[in-house]
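These notes open a run of structures that come right after.
Please treat every number below as a calculation from the coordinates, not as lab data. Keep in mind that this is a model prediction, so the values were computed, not measured. Cβ atoms are built from the backbone, for glycine too; each structure is taken alone.
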Structure P
Amino acid sequence: MAASTGASNNWYTELSSIPAYASARFLSDKVIQVVSSTQDHTRNVNRTTSKTFFIQPNRSDGTFTVIASAAQDVSPEVIATAVSPSSKLTAILRETNPADKKRFVEIWEGERLEASVDVTKAHGAFYTDDQLSTLAFSPSETSLVYTAEANAPENNTDDLFSRFRFLPDYGERYVGRKRPTLFLARWAQNAESRAEGAIPTVHGITVPATSNASISFGQAQFVTDDVLLATGYEFSEDGRRLGIMACYNRPTAIWELKLDLAQDAIVALSATKLSDPTRAARSPRPIPGTSAAFWLSHELGGPHASCFSLHKFALHAGTAGAETATASVLVPVVDKIRDGFMDGFAGLYVDSLLARPFVRTGGRAYLLTRTSQRSRLEIILIDLEQPESVVRLTPAESSDDLWSWSPLATDGRKWVLASRSAPTVPNELVLGRLEEQGGRHRVTWQVIEMPPLSRRVESALRELRASVLPIPERYPVETILIEPKRRKSQPLMTFIHGGPHVHIPTAFAPALAAYALQGFTLNVPNYTGSTGFGDYYVQKLVGRCGTLDVEDVKATVDHLVKEGKGEHGPGKQFVTGGSHGGFLTAHLVGQYPDTFTAAVLRNPVISSQPSSTDIPDWYFSEFGVRPSVEAEQMPPALYAQLYPASPIAHVRNVRAPVLLLLGTEDRRVVNVQGKAFFHALRALGREVELLAFEGEGHALDGVEATRVGWEATVDWFGRRA
């Protein structure tokens, strides 16, 4: 097969340039604004565009017509936006170019700028991540809460060394982010005074030290104008802030903050923890105009991501801000998929709820969200009054239907906007109308935008076929297979996800589709420990990393060969993976040195080095060891236990040529691990190369890094196929 990755043959460049839907919001029940992102490989940047869709229902047949505006570039100065509850106001967090960096909070009513505040000196960078960020209007639409980095304290006579005292950040993707703080922007005292043109103000929300001495708040939502629900992130007992990216097992809780708005400074009069202290809670969502609120919770400690539960919370009637509250479990942790329990529901696997997750039908409110169901992503409807009542709103999987769905927005009533894709079909924009008939809920879905594909890409993708294959005698292991429709002999590439407690869904991934178009058959396994199959199988991997997961992946390779989807032999089998997927790749070429012709590892875990990561607990929990001060010192007995589970234990057996792709700024798996593997292989006389990407972190997801990494992988494998 050809190894060329030139412009005429680089499928990845073209596929990754197809717009992907990033977010959406209903401006009214008939107007939707959709934001998309795409990779610009000329400038090596991600570009963002916005488009407006107008819905025109057709009364005769129940369908609807949609008219779309032309796409417009979104200014890179716009960091984040939010729409008020009435949809009349829009908040914009703006940051000017790096050469003259200034920050502004703007409130717009249509095309009229109602309020603007220069917050450059008030605080540091805005937070726009999934863990700590906040951007929400108050019910009266006279104030806005958001998260930003508080300014470092200045030296004072009480503490001459305050500027130098150590304060940890939140690890990977949060380098230098040490003081996430809630800020309140106000431009009127109440709704009636908005027209008077008061001078807008911004203040950090001060929480009593007795309540938050070691807590940072984010994900805040208004209950009333002076009551917030927020997620509180706690320090660990040893003073660390454990990395929070993709780790939902951290000590977090839902807090109620009662604000004093009568003073110039904004002070929380009280801070009350509402959630179960034995669980890690996040993503609070109150229903506007009621005392009901909801949040997700996760096991505290243990696997970094497992099955969530959904909780309902009720403040006492008429006393928003009361200290006593009741909570109940609406959706429990699901241990195993059972046909007789919640219609085979696998559980909740979603790290956050939509900004507006509620819909209404039959005079009742329901919560709409996404979850992983085996190897698919599905949209579900959760009854907010009846526990353990979940309805799947997306079509059931069939051999010809591998769609994975993700909700983008609701209008709070009956309309749902979503994107869907399949391994060989790029994202489509889909609009649905929620209906209730005979006590049963369903959504009528209609595609309102197709991806803009060139004839070359459209024709090529039609020649591919995707399927999901269960692996015999290894339940719940299954693999996504991407192959040409016309059977032909070609190399099998095994692409292994990281985590380990995530999964690869049947969604469109430009890199995977591009590998398939480049001439590889793709084996994409979801091994034991992957999410979407029940919490039992997440927990089953704990203490068996390096054995069970390795055996699972090898079993997928052997099964595909048995089914005639691949062959054994030189130039027939290749393997690649990142993070824990790199860990498994290194294990596979060490434990099965005659199976794979070559391997590519991206920021791989190679050995147990907990002191050099932002998640030291991962190195112990995943291998069945209780994290402790003593364990971190790696005493001889513990080292003897963990060493055999590390890929470095098999380095002398590696014979396949190995390419390492490392990010120089990786805080999750510092590149000393990959470099150690490189030098060990080089010392043993093995064929090995290393590419280092300056400024890249653990995900290696910069525009240039993803493209070069794909090209290098095709070149490394293609020269040996």
Structure Q
Amino acid sequence: MAKDLLFELGTEELPAGVAPRALSALEGFLKKGLESRKLKFGAVRALGTPRRLALVVEGLDERQPDSRLEVKGPNTKAAYDADGKPTGALLGFARSQGVQVSELKSVKTDKGEYVMAIKEVKGEETSKILPEVIADMLSRDFLPKSMRWGSHDISFSRPIHWILLLFGGEPVDFSYGHIKSSRVTYGHRFLSEREDSKLKPIKADSVGSYLEGLGKAFVIAGQDERKRLIAEGIEKAAGEAGGSVMPDEALLEEVAWLVEYPVIVRGSFDREFLDLPRDIVVNAMREHQRYFSVLDAKGGLLPYFITVANTLAKDMDVVRKGNERVLRARLNDAKFYYEQDIKKPLAAMAEKLKGVVFQARLGTSYEKAERFAALALTIGAKAGLSRPMEEGENPSDYLTESFNPAKFERSEIDPGLFEKLVIGRAAMLAKADLTSGVVGEFPKLQGIMGSVYAKKEREAPEVCAAILEHYMPVSSGGALPASIAGSVISIADKADTIAGCFGVGLIPSGAQDPYALRRQSLGVIAIILEKDIRLTIDELVDESLKLLAPKLKRPASEVRSDVLEFFRERLRNQLLSQGLSHDSIDAVLSAPWYDLPDAVRRIRALEGFKSHPDAGRLVTAFKRVSNILKSVEPGKGGPDSALLAEPAEVSLYKASLEIAPVMEERRKIGEYAGAFEALASIKDRIDSFFDEVMVMVEDEKIKGNRLKLLASVRELYSGIADLSKLAI
């Protein structure tokens, strides 16, 4: 008979960023724990609030299924003596298995005849297995900052106060450290009924009574339900103010994990603050207070905000006024900093970067800006997007008015020169707002405020856009820069950070990645692929390391190798996440892969080629080629036609000469489907060669020549993909 399992872990308030990840991890561990013990179950529901993580397993088997256990014993020759009597080995085996000798069976296997003990094992009751499953689940390392609390041995993100564990409505005896499980849970910290100044226990005897009891105690256990109620409530409140909520799914998700009983509160702020740049006002509300902004019908900001409280006060007006007072102070600070900032030119802010340390071993933020500005200008020129730097030019020159593209009419100067001025100017101004008062108070506005200040100073629109875009993408799958300059500067900034950190030994390991190098490398890859920029990764790394040379604490060759492998692995993971086959990816990434758009085209062509009717046989042949050449060095140069005697090797030689120019032509124009088709045309010649020709003959000249022939065949495709990696 199947029963429901209910587990709840009661804690102090968990951070909104930790709770959902912890709940998801626990759900996965519980499922695996039950499955590994051969327990069948139905749907699993994960429910969570800031103070509890709960799992409901429906239709869980009452006990494990009975099973048959076969244990192999000694070989029959060792089990019986010449008279057919049991030997000591057999008697010992029977004793160890708890069976009589008469119960043992003789079983024939590929390795001979053995004695086998066959035992019927009765399945254990689920209620007896659950403590082990739950203990294993909780002992896993799945929290970013787990710690011990008080003098107790157990560790968790926050102190654990209770554990509820029911199976079929009955409590399961379980202990985790000093916490013993029961059928008791507790309601809302402030709104729930109290007993002797403590929260009144809520006894549950089923999943239904658990949810009902929490509901009466002002706890909405389901995160999706809280999210729905919040979304409806804030939209209603915004509508009553004559507007609508600014869409913000991430904030909605976060707030749903900050409250157990959401109460919607609408407040207002002085209209004078609407004169501030919109991003400042929205950021002050969102990042510091978790407030939702309200928009008018045209998308303009209205002087209202909506917050979600976790309690129902006697006088909600007091709550509203308190939130308004806090926001007013925030906005007054922002207004002060903004008014001070606009008194200073952006170029002067950039100069102040000389006093800001980027990283102790990599220098100041000004030094970094000079490096990635020079790198961006180099990238732009190499990719054919802009003119190269003139001899004697320095990145700092672009802070002067002589290099300000706003001083020129775009239509009157060379497009490549204009793009160069935009790239250089925007790169040198990109980090200037880090010294501003507003960004000091609201760090998430970096880049945004630089763009705002640039517009106010009438910088070229292209410069303003590039300053804003150079941090993009800010997350995996996030928006990419739209402009050429923004794309180039973003690549340069990220490449400088990655190469620099590797150069001083700050290499990501495990969960440790303080400079977000993984995310930044994915950003570089995404921009190059999306914009199809003619820039190879090895060129990018080499140019970065040239500029970083005085700062490197490791040999440049080692850093280069490590950074390229880092990019290669990020690219591999990115392509796997897009559904491309691991063998196609590995085949191409085992060949020259630094031209990312070209590498992806090869992978996609290879995916198509795998469905070719001759692909399997061809790949098998290429694997034979690869295996032979792995063990023996063929030597330099191509095969000598005069040493080719067998018809099959002559035929293969001629075929390889015929398709070599075809393969090269297809490779040059990136027409890889055609290249693979051409390669398939020599399938029969390769098969005949292996069927009729012995490669490893005693005559060293003949053997060497045949190895060179195979090497020449491999060269037909080695620049495209290592086809021996394919699994067909």
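Highest-scoring entry among P, Q, by FRET efficiency 1/(1 + (r/R0)^6) of positions 335 and 463 (r between Cβ atoms, R0 = 25 Å, to 0.05), is Q.
Which of P, Q yields 0.9 for distance in nm of label points 7 Å out along Cα→Cβ at positions 495 and 527, as computed?
On the way: P: 1.7; Q: 0.9.
Answer by label: Q.
Which of the displayed structures (P, Q) returns the greatest value of mean projected area of the Cα convex hull in nm² on calculation?
Values: P: 33.1; Q: 48.0.
By mean projected area of the Cα convex hull in nm², the leading structure of P, Q is Q.
Among candidates P, Q, the computation of helix-only ellipticity at 222 nm (-39500 (n - 2.57) for each DSSP H run of 4 or more, over all residues; to 500) that gave -4000 used structure P.
Of the structures labelled P, Q, which one yields 19.9 when mean count of other Cβ atoms within 10 Å over residues 239-246 is computed from its coordinates? Working through the options, I get structure P.
Among candidates P, Q, the computation of distance in nm of label points 7 Å out along Cα→Cβ at positions 79 and 607 that gave 5.4 used structure Q. When volume of the Cα convex hull per residue in Å³, for residues 511-686 alone is computed for each of P, Q, the one that comes out at 171 is Q.
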